[in-house]
Structure P
């Protein structure tokens with residue numbers, strides 16, 4: 001009777017490409033939360049994640065871009081606007097979710113990113129391209145859509161409204177003199193959008 005062939009157990013190796021990106025972002029975010037943005041170097045990410053440096057550079061130009069993508073991956077879904085809600089309720093939900101994020105460890109990372117971006121051109125560009133720009137565009141589209149549906153008056157300035165809402169939020173985050181709480185968020189949104197709500201104007 002012939003013996004059964006012996007199957008050697010699979011040896012651990014580098015993650016497959018299907019999961020490599022997720023592992024890289026997870027590692028980058030953990031390193032950044034642990035020691036700040038500059039702690040998450042490509043070399044450390046390679047060492048911890050087991051993903052080859054060449055694989056990383058095929059998708060990202062630098063470690064900062066990885067951290068920004070990882071940050072967005074972690075918090076983006078929770079702060080998305082909901083097109084099914086009235087625009088004021090949608091902004092309230094989104095900004096309250098953002099406030100919850102900012103009041104935790106991710107907020108400290110974002111606070112660090114805001115400060116470091118002032119003197120780091122690479123970080124500043126990544127911050128604008130991967131965080132500020134996309135968030136601003138989504139918010140602007142939500143306001144424009146509300147105008148088209150007749151929820152908001154066409155007199156509203158979408159860009160100014162975004163500045164009023166998120167400028168206030170990031171100012172509180174940067175100077176840390178008080179919490180970004182529900183009362184604050186609702187007051188800011190009411191003052192930025194409230195005067196243009198059609199139901200209040202009729």
Structure Q
């Protein structure tokens with residue numbers, strides 16, 4: 001396995017299936033900003049709600065190759081092994097395909113993921129124990145609380161701002177290391193004070 005982080009914003013993601021497993025995949029895809037298309041004759045109420053809110057496109061039909069021929073990434077997430085196999089077969093060996101009940105048929109698996117804004121932590125056991133992966137994921141969520149979502153936005157803003165600053169690399173690195181101090185993680189006031197100072201330096 002080779003771990004990567006995919007940029008899916010604006011890209012087409014197709015989920016074949018309309019049950020709870022498909023819904024979990026859809027939720028994760030929406031967090032990335034992907035354009036999500038759902039292919040299934042029937043879907044659970046949660047997916048209907050997303051469709052009604054124009055958050056996903058739902059094609060109420062059985063999946064055909066034409067439904068995912070332009071997809072950047074495909075999830076075969078039905079409760080029918082034969083349907084999932086057919087999706088994987090038609091998608092071909094050079095597409096990003098995840099087969100939820102038969103991982104070996106796809107080109108990738110989905111790790112257990114802990115998200116805190118821009119901070120994304122993923123855990124995989126290579127199929128040995130998804131339960132262990134989820135347990136470690138939960139440990140990571142406890143170790144990195146919600147404050148890290150705002151904190152990583154703060155780090156991103158500062159880094160982008162410093163790129164524009166006509167200062168020496170050493171000066172920039174000094175500030176980048178300074179904001180890794182724990183005092184900034186849990187204090188919006190300290191973050192804002194640093195930003196105000198930085199904005200005065202970089203106009």
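Each of the structures P, Q was assessed by distance in nm of label points 7 Å out along Cα→Cβ at positions 89 and 121; the largest value belongs to P. I have -20500 for helix-only ellipticity at 222 nm (-39500 (n - 2.57) for each DSSP H run of 4 or more, over all residues; to 500), calculated from one of the structures P, Q. Which structure is it? Label of the originating structure: P. Computed over structures P, Q, Rg/Rh (Cα atoms, Kirkwood Rh), for residues 33-96 alone reaches its largest value in P. Looking at distance in nm of label points 7 Å out along Cα→Cβ at positions 41 and 193 over structures P, Q, structure Q comes out largest.
A value of 20.2, 61 for Rg and Dmax of the Cα atoms in Å, for residues 81-184 alone, calculated from one of P, Q, originates in structure Q. Can you say which of P, Q returns 2.4 when distance in nm of label points 7 Å out along Cα→Cβ at positions 137 and 153 is computed? Answer by label: Q.
Suppose relative contact order in percent (Cα under 8 Å, 6 or more apart) works out to 13; of P, Q, which structure was it derived from? Of the options listed, only Q reproduces it.
A short reminder: the numbers here are calculations on the coordinates, not readings from a lab. No experiment lies behind these values; they were computed from the predicted model shown. Cβ atoms are built from the backbone, for glycine too; each structure is taken alone.
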